[in-house]
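Every number in this text was worked out from the coordinates using simple rules, so none of it is lab data. Because the structure is a prediction, the values reported are computed rather than measured. Cβ atoms are built from the backbone, for glycine too; each structure is taken alone.
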Structure P
Amino acid sequence: MSDMQPVIKLDARTEDLNIQGSLPLSDHHTIQAFEFNLTYWPDRHDPTAYAQVSVKESDIRASKDDKQ
């Protein structure tokens, strides 16, 4: 499995969904910010009832010593 493929696990007893993964970056990447959005519809027949989680990160630096 590639390092860029997420690991997805569903606990049948608790019905917890766990998604883990990473995206390796070079020391000189040019990514400045990212946004991750997750939307969950527990009842697919009711599009108005959903949960949404958003994570935003900005000011991403290539290294901890980069003081730009």
Structure Q
Amino acid sequence: MLDPDLLTKKEKEVAILVAEGLKNREIAINLVISTRRVAEIIASIKNKWRVKSRVEIGVVAYVTNLYNL
């Protein structure tokens, strides 16, 4: 299900940064968390949204108005 409300606040923040094209290290620096935690959050987003890639996370973030270009 492609519902942004399924995500926690931190997952939404990460999804937006993924949609902006940031790499895990850049996201970690931006949010002051470890790169390992970023990877865990991305895996959780993929699971909740049932997507397989970062590109799909970006598309869903855009389509659901979580991220507006």
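Observations, loosely collected:
- Comparison of P, Q - label where distance in nm of label points 7 Å out along Cα→Cβ at positions 31 and 55 is highest: Q
- When helix-only ellipticity at 222 nm (-39500 (n - 2.57) for each DSSP H run of 4 or more, over all residues; to 500) is computed across structures P, Q, the figure 0 traces back to P.
- When mean count of other Cβ atoms within 10 Å over residues 15-22 is computed for each of P, Q, the one that comes out at 9.1 is P.
- Structure responsible for 16.9, 50, with Rg and Dmax of the Cα atoms in Å calculated and labels P, Q on offer: P
- Ranked by relative contact order in percent (Cα under 8 Å, 6 or more apart), structures P, Q are topped by Q, which has the highest value.
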